[in-house]
Structure P
Amino acid sequence: MDRALALHLGVIAALGLAYFVLPAYHAGNLARIMVLAIYAMGFNLAFGYTGLLSLGHALFFGAGMYGLALSMQHFGAPTLPALLIALVASALVAAVVGALALRTKGVAFMIVTLMFAQAGYLTALYFSAWTRGEEGFVLPQALRRFAGFDLSSAAGRYFAALLLFALTLLLIGAIVRAPFGRALIAIRENEPRATMLGYDVQRLKWFAIIVSGTISGLAGATYALLFGYAGASFAAVPYSILPLLYVLLGGAGTTLGPLVGTAFMIYLFDLSSSLTDAYMLIAGVVLVLLTMFLPQGMLGTLRKRALPWLP
């Protein structure tokens, strides 16, 4: 077993053990962190490994969330079929958005993805008879079950989040070490050279967007399923900025950076809000300092300075 896989399995084991040693509050926080880390891992595949700075990933998160929530709420779909519907919905949305947005590059790509995200948010508001707009709706507890397990309970929520996080982490680890992942890194580092070597750069980028969007959609579906709520605010533009912050703080292009960045951000806001009403100011200063002194993120800097094998 190589060191990267051993590290991933060790982190998964530590998260499993954490439920039994942490207070209930922190265990609940950690469940939410793992779900949002899945979202950040999806974003990281596009941004950290392929070099595509999307500002529209909230659209994919929302597609997965509504794919599951609407199919359960309005059609009574069981958990597994609803989850599959969510994955298909987010993959289709990512495929369409990717095919159109990849006709542009650089700043134009960012703007186009941002516009798609805003269009998705407005669509959720327009069909408020189904989505209930900003107010959203709560999924019935009776629907949030799988194979006899109550996913609305603290233990069910935590270990379902852990299972999906573990599967996503191992999948990302396998992708970035496979020829497909190596090709994405080549595109990120030097796109003209990758083209010269014979890679179909546009097709690879499109596949990266589809996989990235599907993983982000999985996060949205998981959030709705485990926390029992779906609302248009999760499809709004600020939810596209969050995974960017998580990835930049943790380390873009690292497999565990999204988890570290998500945990840091959530606890930074949590702790600073307990100290003062001006918690956004404290959080903003800390984020600026981290960006200045750790421009490659926490794990990115650690990999550069001490642990070059860090995945």
Structure Q
Amino acid sequence: MIGSFMHTTIVMMTPILFAALGGLFTNLSGMLNIGLEGMMLMSAFISVYIANATGSILVGILAGVASACVLAVIMALFSLNLKANVFVVGLATNLMAAGMTVFLSSWLVGTRGTIVFHEAPRLSRIEIPLLRDIPLIGRMLTGYNVMDFLALGLTVICFVLIFRTSYGYHLRSVGKDYKTAESVGISVYGHRFAAFVISGILVGLGGAALSLPLRAFVGGMTGGRGWIALVAVVLGRGNPFGVLVASLVFGAASALSNTLQAVTDIPPKLLLAVPFAVTLVVMIVYAIRRPGSLEQR
């Protein structure tokens, strides 16, 4: 049971981690992206729909990433070129994506309810022969799909990009003091625009990781994961590994919610609130231990 719980934790963590890594880049640039929920939702629909239409998981993932990047570019244009408030733009993105996915599902598939794409290719699980037979550890370390492993690998890549490359140094300097960065020749606009595009790529992967394993889409299926990812960005304190730990905590909360629904008689609607309750508690503890940290955000 412990091994199964840990396995579910990693699976539930993957979409949150992708979205949180995407939000990390815009946050480091000084432009907190609260449109993660909408970008994720759009990618979730487009990726599984295109995968079903083409019979290719790769094409589906690329299409989902492209749809999230389109939203990211739109957000960047409104925020950077038109000087619109980035928080208002993010909220508008979430609302637009929620409505757009309902419209597209009704127009393209003919239903607004749960859509199961039976012809869509399935993301197969990767079983490691020697590890899968080991009690407990085998269940914890094997049986994941490629998106789960990709999320962990991209965490390392993001760390290297942020802390070991000139782009990362410049990005962090733009976020800390954009006027000083601009005075030494660093393109504030270029780095912030690139941060939005990178955010779109990563969040798009999170949406694909949410719908492709299920081969299904439900309106609002992100279920607040974009907002939880935003909290993981704050808790991560600018470090991808910190974001990983925060995402793991929220993944465990989601896994606990699923487990309790299976083994207890507690109303499911109440158990669905467990991840959000954990998020609230974590934020309260964070605010108490680091006074003024949330106000700075």
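FYI, it's all coordinate maths here, none of it is from the lab. Remember, it's a predicted structure, so these values are computed and weren't measured experimentally. Cβ atoms are built from the backbone, for glycine too; each structure is taken alone.
Can you spot which of P, Q the value 57, 46, 39 was calculated from, given it is Cα extents along the principal axes in Å? Label of the source structure: Q. Looking at distance in nm of label points 7 Å out along Cα→Cβ at positions 162 and 218 over structures P, Q, structure Q comes out largest. Upon calculation of semi-axes √(5λ) of the Cα gyration tensor in Å, for residues 50-177 alone from the atomic coordinates, which of the structures P, Q produces 33, 28, 12? Traced to structure Q. Among candidates P, Q, the computation of FRET efficiency 1/(1 + (r/R0)^6) of positions 58 and 82 (r between Cβ atoms, R0 = 35 Å, to 0.05) that gave 0.50 used structure Q. When distance in nm of label points 7 Å out along Cα→Cβ at positions 26 and 274 is calculated for each of the structures P, Q, the largest result comes from Q. The greatest value of relative contact order in percent (Cα under 8 Å, 6 or more apart) among structures P, Q is that of Q.
Using the calculated result 3.6 for distance in nm of label points 7 Å out along Cα→Cβ at positions 146 and 234, pick out the matching structure from P, Q. Corresponding structure: Q. Hey, helix-only ellipticity at 222 nm (-39500 (n - 2.57) for each DSSP H run of 4 or more, over all residues; to 500) derived from one of P, Q reads -23000; which structure? For helix-only ellipticity at 222 nm (-39500 (n - 2.57) for each DSSP H run of 4 or more, over all residues; to 500), the value -23000 is produced by structure Q. With mean count of other Cβ atoms within 10 Å over residues 154-161 derived from the coordinates and found to be 19.5, which of P, Q does the value describe? Source structure: P.
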